[in-house]
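Several structures are given next for inspection.
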Structure 1
Amino acid sequence: MVRVTGPLCSTAASGPISHTLSYGRTAGRNWARTRLDSVQTLTAPQVATRAMFGFLSAQWPHLSAPAQQSWDPIADTARLAPGMSYRSANLIRWQQFRGPGQAWPIGDTGVLPVATLSAVLGGVAHVTYRLLVTTLNDCWGALLFTHRHETYTPTRSMCVGVIPLTHTGYTFWELHNLAPGKYCCKAIYFTRDGLKSAPTATKSAYAT
């Protein structure tokens, strides 16, 4: 990928040209690159990274003003927007299999929720996670995992979803595009300051 000012002969180019080039803009910088028509299946680490990135991006607008402003110092140092610094720092933590935090610095503190993965329900090419939160405390969200074996220790590459939790009671989440078979699922809860819980007990279901 080449960063350009224009880009090339245009001041506002965006999208592909035939099957040759594609233009875009990321974090205020224009770029041009060879267009890729084929889409490869994502690897497990890529799925986990995208799940966390999607969660972080969706949650940024909902953070409190003090939480957003706490990212200003490192944003200024790195010459990034505060939202970008928030994503960058949390993705680095995620590479280390640590929980995300809303405000800088992240202290791995807080009161974990009273919660469990109450069931996993099978369906056609999907399974549905049913999470039950009895007491929310400082909970921000949950990491969702799946594996083909009943007994396993969750790792980052096994993560298939990252979801926010904002209320007590049941929360449902579906994992789609599954081949037929048995799926063994776990959840890990995390606080607004990045503290992770122990994994829940395994719940299993069959996708048909």
Structure 2
Amino acid sequence: MIKINKKPREKLFFDEFEYCLKFYMPGVSTLRYKDHSTIDSILQHRRSINWGGSWGVDPYRNADNEKLHELLFYFESLEEPWKITVSRDHGWFYTNNINTIYTVEKFQYLVRQEISQVQPYAPGTLVLKNPQHQFRSYFKHQKIPLDAKNIIREFMQNQTDVRLGPAFAEFLQESNIYPYVQQNQFMDYNNESFLTMFNLVYPLKIKKTVKLISSDK
């Protein structure tokens, strides 16, 4: 059986697709425009460039026009929704049909690198490999008074069941010159009532709070 990597996500790929095949194929970036004449014109132009004489390396030297056309013809024949994105010699093919993924990955002129399937989770949750707490709150970007760091730091020193995100912990420990809380800063905790108590100590603005769930569930 081919391994399918589960990708915990709140939404489908591009809000539409459940599966993604990542593959390697020389010249696949020519499929960006989904046009057969463009495949030929791009390769013809790139091959006409002098890449430094005998010492130069043509990045399209292994591209096969015929195989690129064949792959695009196959995609065009599909009656189901699909999407392809490309970067250099790598492609990402999206569909909701796993059998189509299996068909494409068997084409001998491309190399399968990964098959992914969205593992959806409910809005308002965050999937972690091994969460140690139940909730996570992210802060809004905001400026706080210079003495607020000391107030929050002293309060947190007594909260043994709370984990500060690395960026927030560093922010509290550094000098009081920098007064800005950033949106990537957060804290993890277990009791929802903690947030109320925290706000009584100092009312930092919260951007969002999510429930932490294990990826093993």
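Nothing in this text is a laboratory measurement; each read-out follows from the coordinates by a stated rule. As the structure is a prediction and not an experimental result, all values here were calculated from the model. Cβ atoms are built from the backbone, for glycine too; each structure is taken alone.
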From which structure (1, 2) was helix-only ellipticity at 222 nm (-39500 (n - 2.57) for each DSSP H run of 4 or more, over all residues; to 500) calculated, if the value obtained is -6000?
1
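Ranked by mean count of other Cβ atoms within 10 Å over residues 84-91, which of 1, 2 sits at the highest value? Please list the in-between numbers first.
On the way: 1: 19.6; 2: 15.8.
Of structures 1, 2, the maximum of mean count of other Cβ atoms within 10 Å over residues 84-91 occurs in 1.
For distance in nm of label points 7 Å out along Cα→Cβ at positions 68 and 100, which structure out of 1, 2 has the highest calculated value?
When distance in nm of label points 7 Å out along Cα→Cβ at positions 68 and 100 is computed for each of 1, 2, structure 2 gives the biggest number.
One of 1, 2 was used to calculate Rg/Rh (Cα atoms, Kirkwood Rh), giving 1.17; which?
Working: 1: 1.04; 2: 1.17.
Derived from 2, not from the others.
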For relative contact order in percent (Cα under 8 Å, 6 or more apart), which structure out of 1, 2 has the highest calculated value?
2
